[in-house]
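A.B. asks: Read through the structures below before going on.
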Structure P
Amino acid sequence: MIKSLRIAGLALLACVSGAAMADGFETIESAPLKEVWINGGFYSYHFQRDKGLNDSNPGLGAEWRFSTVASATVGRFYNSDRAYSNYAGVYYQPWKIGPVRIGAVVGGFSGYPKMRDGGWFPAAIPTLSYEYERVGVNVAIVPSYKDRLYGALSIQLKLKAF
């Protein structure tokens, strides 16, 4: 787990520091919003390439951006262990570099057979988000946890519904 956290931290640091040199690091001022985004699941590039994990994680999810710094999210997808997972959480992204929001999603996941026998468990995952008009992307740096969860760089495309 420590090694995966280091890899995730270095990847996030590389993304953030590269963007910081280009546009500068800023704190986002919180203001109310009313946006609904729809996504079709994830694509995950796993750090442990030798485990035969499923990189394509189709599903259906929604994100309600109620603030410039926060949004609620729920969904269901076919996970890396080839089982169905549910998730619910809150993105909190109080910083930005240029147009890229920086923070984490905190919430719960289910459906991973080696983690609590597929039951719900809490997670906090570093995330970057970019949104332009009606399209967007969330990038999560998912750390590994023992032999129960496998780390990945996870990409989620999204469309603004309204």
Structure Q
Amino acid sequence: MLPAAASAKLPTRSMVTVDGTLGGAPFQATLEPDGEGSHWLKVSKALREAAGVAPGETVALAIAPVEKEPEPKLPADLRKALAANSAAKATWADITPVARRDWIHWITSGKKAETRVKRIDTACDKLAAGMRRACCFDRSGKYSRGNMGAPEAAE
């Protein structure tokens, strides 16, 4: 979890990509909203090992928002659906990386495989109609705590 003061310095309460160092080890990551107006960082095993720290240890963290949001990784099933829908693909190509990230997050946040399929179909229909943002998607995590929010610490 980020301290509230650190999170408050970020440009948004929703997902935000940062460059940083953890114990001196450089990284780039997208911070997730915690649903309470702050953010959390998933520290991968590789980053922990690069920093030379174990879970539960206190370590120095420095972060700053990236100057240019990176392109999100496009899931294969969404790539296939966009390839089959030229109007949706055209809108997809014209939106920002942040908007693409939000669409991908909305699609992949469903818990069931059939939900994901339905969301891909809905996204393609909406993109084909010119909709640039995922509608009704709570980017802060405040109202959809089941889909976004900080994980519970292991005991």
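A.B. asks: Using distance in nm of label points 7 Å out along Cα→Cβ at positions 48 and 80 as the calculated read-out, with 0.8 as its value, let me know the right label among P, Q.
C.D. replies: Working: P: 0.8; Q: 3.4.
Working through the options, I get structure P.
A.B. asks: Ok, one more. When mean projected area of the Cα convex hull in nm² is calculated, the result is 10.0; to which of the structures P, Q does this value belong? Don't skip to the end; give the middle numbers.
C.D. replies: Values: P: 8.9; Q: 10.0.
Traced to structure Q.
A.B. asks: Work out which structure the value -10500 belongs to, where helix-only ellipticity at 222 nm (-39500 (n - 2.57) for each DSSP H run of 4 or more, over all residues; to 500) was derived from one of P, Q.
C.D. replies: The correct label is Q.
A.B. asks: Using distance in nm of label points 7 Å out along Cα→Cβ at positions 72 and 128, single out the structure from P, Q with the greatest value.
C.D. replies: Greatest value across P, Q: structure P.
A.B. asks: Hey, relative contact order in percent (Cα under 8 Å, 6 or more apart) derived from one of P, Q reads 23; which structure?
C.D. replies: P
Every read-out reported here was derived from the displayed coordinates using simple, explicitly stated rules and does not represent laboratory data. The model shown is predicted, which means the values in this text are computed figures rather than measured ones. Cβ atoms are built from the backbone, for glycine too; each structure is taken alone.
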